[in-house]
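Chemist: Scrolling down, you'll hit the structures one after another.
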Structure 1
Amino acid sequence: METPMQVMFNLNQSRLLPRLFVVTLLAFVTPLSTAHATWSVVAVDPRTGQVGAAGASCYPGVETIARVVPGKGAVVAQGLTSDAGRDHAAKMLQEGNAAKQVVDTIKSSKVDKSFFVVRQLRQYGVASLHDGIASVASSTGMLTRGARGSREAAGVSVQGNILASERVLDKTLEQFVKTPKSCGMAIALLNALEAGAREGGDKRCPAEQGALSAFLIVAQVGDKANASSIRLIAPDQPRGGANPVLLLRKTLRDHFAKHASAVEGCPL
């Protein structure tokens, strides 16, 4: 015969299991539809103080995944995007926290009150600059869809999910690192994003297109919050339309021409 405690436990279990089933089902369905399957780059340059982010997705409006904090760093919140996590990360960057501390905090249940399985649909990338010291960190939830993962080097983190292959990550990072620092962060971010697009980008899009939306943001020291020196957003494209990552190059070229800020030896 069951004790009252056992009866209560079994009753709670019977109520909880259907909820867990629904949440787990959503965990596998959501990334294929409403989530931001994305590849992105966040970076900081201790030499110039520039900080920035760039990304692309086979989903419109991908620019909403990013926050750039002038002189402090950048964050992207993708997969099943958490606006609260993204904004909390920006606040922590403004306060001077290192990248790993930021990531560990925003993915924790203290900040993200969602079910555990929902938290495992999140992906974050953070680059921090504090007192001239650069740090980067990333987190990829175990329920995000592949190809997925992240790559890191000094001052830069690349992350993505639902990618054509892991070569999207590899080539994105490789091209960022190969771009001469003298060319500036905007060109490095653009070159990196294009390298990922050449590898197929987001696998939900046609391989030659790679994405439906793309953005590039770079802040200089002294820029005001939400007023970065460079904020480029490619027009959202229909499936089978232009590659928005390639449209960013023309947009950046026009920006440099308007502001007379092109760098010699770094063609656009």
Structure 2
Amino acid sequence: MNQDYTDIIQHLSQQLSSAIQEREIDLSDSVSQLDGFVGELLRIMGLKVMSLLLNAEAEQAIKEKKKTGSVIHRRLKAEYSVIFGVVELDSPYLWNKQEHKGNRPVQDKLGIKHRDFSKSLTRILTDFGAEESFGQAAQRFEEHYGWQIQRSKIRRKVEHIGKLALTYVEQRLEMLSKTFENLTAPKKRTGWNRILVELDGCHVPTGISVTKKTEELTPTRKIKKRQRARDWREVRVGFARPVESKKQRTFIALMGQYPEVVKHDLVRL
């Protein structure tokens, strides 16, 4: 999705702004709460747009399947949760008499299952559920997005994603383990078995002397006054030494990223 919708956004924004100004009385008295009010309107609008889009795509998928000879056998509904709320759409079960098999075009083509969550919503719930209890995650979600999701649903989704993540890590480790086992060991091993690395960072003021924009001159030399342009920069500090040796150690501080700091530390050992 890389199309530009600036013109549509501008048009709808102007319409919504005009409607609010016409319908709301004493709008100036509630300016501090206006963003929350507009945010709720945008959420409702987003839910409506998603409902129209998904139902249109579902209808198209059903029509395409009907062209192959399938007919509706059972009329079913599917509830699909997005970040704006729950969308309800038709998800019928079709039967193809010639092929003697059934199909669910909305589920098969669009990947929408009953009571499923969108990827964006799944990511949000996973982040919230991983950081806090499921009850607190449900409260936090409602505060941020304006509608409720039961904590039991958040728990099931987070646990499901956790199992998928665990499976991925296990498979990845197994693959790397096999790759490592197949490597030919060097004739002579060099370097240290274990290295202790400690990292830290801070901000330091830096600056350069630049000429002031004013025409003010110095009292003695009669040249344009200069000022120091200050800029705060991040400095990464790295300390490294072999675990087996406290004497052979090194450290470095530079304005770079942590991987670069570690690289310089290890090279200096």
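Chemist: Identify the structure, out of 1, 2, from whose coordinates FRET efficiency 1/(1 + (r/R0)^6) of positions 94 and 238 (r between Cβ atoms, R0 = 41 Å, to 0.05) was calculated to give 0.05.
Modeler: It must be structure 2, since only it matches.
Chemist: Another question, then. Can you spot which of 1, 2 the value 20 was calculated from, given it is relative contact order in percent (Cα under 8 Å, 6 or more apart)?
Modeler: Here the read-out was taken from 1.
Chemist: Where does the value -15500 come from, among 1, 2, when helix-only ellipticity at 222 nm (-39500 (n - 2.57) for each DSSP H run of 4 or more, over all residues; to 500) is the thing being computed?
Modeler: Computing helix-only ellipticity at 222 nm (-39500 (n - 2.57) for each DSSP H run of 4 or more, over all residues; to 500) on every structure in 1, 2 gives -15500 only for 2.
Chemist: Among 1, 2, considering only volume of the Cα convex hull per residue in Å³, which has the greatest calculated value?
Modeler: Structure 2 comes out on top.
We did not get these values from a lab; they are worked out from the coordinates using the rules stated. Please read all numbers here as calculations on a predicted model, not as lab measurements. Cβ atoms are built from the backbone, for glycine too; each structure is taken alone.
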